[in-house]
Structure I
Amino acid sequence: MKKKFLLKKELKIFEKQFLFFLKSKILFLKKIKNYFFLKKGKYVRPLLIFLITKMLGTISKKTYKLASIIELIHTASIIHDDVIDNSSFRRGFLTINSLWNNKIAVIFGDYIFSKSLNLALNHNSNHYNNLFSNLILKMSEGELYQIDFIKNHKFSEKNYKKIIFNKTALLISTCCEQSGKLLQKKHTLFFLKKIGILIGLSFQIKDDLLDYNNFNQQNLFLKLNETKITLPFIYSFNKASFKEKKWILNLSNNKKNFFCFYKKLINFIFFLGGIEFSIYKMKLFTNKALIQLNNFPNNSANKSLKTLIFFFINRKF
């Protein structure tokens, strides 16, 4: 990310406070925490909060606290996701569940969730308590939708969108909307919420597409082998003939010989236009978000926000 929109000073203050909230006297917990956060770095959601706040007003202590709560919820959710998906790697690093075990990963994820709720309770605000408990509820529902979606082969774009709305877009939407709410800019909340949803949808589709680049074939194999469904797969599956669909479903259930066939499946996804369609949808959501930003002051923070959104869809990781 380019430094002009990275808000280096604000992110440095945020990271210091964020890691302070995670302090523990338990040595084993410190060991896991140090491993996990040593490799963590983008802080996408706090960055969105800071840029939107700067676009509309001034960053305050409450802004940093909001950013910490959001990042804690996001962190806990990806730790639990790795357990559910049986993932061995995230961003090229071993996951907590593969380095230790599922039990430790689940407990550590619960610990992070409890930290987020504890921080929200310190606000003495019923609004925050209800907001974040409902957010965690919706994210959990998204995970359950996904399990049902895969188990019963409900491979539709509508179902996919429902899942990524709950699992990804809702949290990013909360970042945007609550930034405006902290500044008491009630007239902006509808637009901010919409922008957040659109960014979240395009962000997740980009994550799907990253699995299909030349540098990430091993990660793609792992995802397909875990039957983690992406938009390119869904589009291609629905374009396939009955015979081809049967072949794909048999393939996904045949774990022993999966490695021999996964390249054929990738070629199949490319051939039926799954990649092109996903790029189209990602750009569509991105452009809609950029158009919505025209409703806000055309200041340096707004321009930086647009640059950040372009970074999201052009990133290589």
Structure II
Amino acid sequence: MRAIKSSLLKQKYRQAMEKKLNYRIRSWSDYNKALEQRGSITLWFSDETIKGWRENKSTGKKGRPRIYSADAILCVLMIRAVYHLPLRAVRGFVSSLITLLDLGLPVPCYTRICRRAKELGQDLTKLSRKRPTDIAFDSTGVKVYGEGEWKVRQHGKAKRRTWRKIHLSVCPDSHEIILSELTHSNKADDLVASQMIPKLPKSVKTTYGDGAYDRQAFYRSSYVRGIDPVVPPRRRGTLSQETDKPWMKKRNDNLKVIQGLGGDDEARQLRKKLSGNHRRSLAETAMYRFKRSFGGDFRSRKLDYQRAELYAKSLVMNKMTELGMPQGQWVLT
């Protein structure tokens, strides 16, 4: 009976896949305006930033009080990310803006920007004010030191090549980055995600990820938070014998479903559609937008400064997303 049901499901899946669907954008006019607005300097150097440029809060410590607020430093870092400027050049850019607007505000020197950037922490209320229910995880590598692809292709790679790994948690509905984390390239995706899950908003009920997150740490962290993890089991994965651990029950159930459908690639594709795991691809799309906007490398060299750079870029990405995203629909052809 089970074999008959699985064959019927596969047959319906094949019939659905035979229908050719095209995704057509229906909002080109609004999306083009949003793309143009991304380059507007008033978007990044706003009235709110100007009003809060000077530091008004006391640190409670001895010594001279700070001149520039954290928002001012973050504004400079965001302008640097948008226009791809070095620290000295971005100082000159901001200084010329303040002069043209006749604001009479001081401009931090590049050394002060660099030092203050190290102290910037990730503020979730600034990164995204929305309360998502679904979160998709993904990671990618970015280069710190090393040659370009052409040199590697022609002459091979050199010894000194340094990479970092970006980990993003993205809301599939709004396409906003909810959390971003930067680690060394040898950090496992599931371990980093398990540390990010406790920081997620309490409204999150479901997390999505690829096979790299099919590990016990990710399932355990999701179980503790009461979150449903939707992750495809690895191709050579086997049923967990640790039945006393309740967080592994969901993974075993997923494997049983795949095995019941035949255990082949078609069974995995069908299970992916049934579970909604295809939504994790929206995190990969966000990663693609990130690299297209800012490139595949970091200007900063030290990890603390790179984390501040990633935070500023994540804020920029969310602002760009908020301006407008392409809206379309599936059309049967």
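Derivation of every value follows stated rules applied to the coordinates shown; laboratory data play no part. In this text the structure is predicted, and so the values were computed from the model without any measurement. Cβ atoms are built from the backbone, for glycine too; each structure is taken alone.
One of I, II was used to compute helix-only ellipticity at 222 nm (-39500 (n - 2.57) for each DSSP H run of 4 or more, over all residues; to 500), and the result was -14500. Which label is that?
So the calculation was done on II.
Thinking only about relative contact order in percent (Cα under 8 Å, 6 or more apart), which of I, II has the largest value?
II
One of I, II was used to calculate semi-axes √(5λ) of the Cα gyration tensor in Å, giving 33, 24, 17; which?
The read-out comes from structure I.
Compute distance in nm of label points 7 Å out along Cα→Cβ at positions 193 and 305 for each of I, II and report the one that scores greatest.
Max of distance in nm of label points 7 Å out along Cα→Cβ at positions 193 and 305: II.
Work out distance in nm of label points 7 Å out along Cα→Cβ at positions 49 and 145 for each of structures I, II, then name the structure with the largest result.
Largest value of distance in nm of label points 7 Å out along Cα→Cβ at positions 49 and 145: II.
Given a computed value of 4.9 for distance in nm of label points 7 Å out along Cα→Cβ at positions 25 and 265, which structure among I, II does it belong to?
Label of the source structure: I.
Can you rank I, II by distance in nm of label points 7 Å out along Cα→Cβ at positions 33 and 281 and just name the one with the largest value?
Largest calculated value belongs to I.
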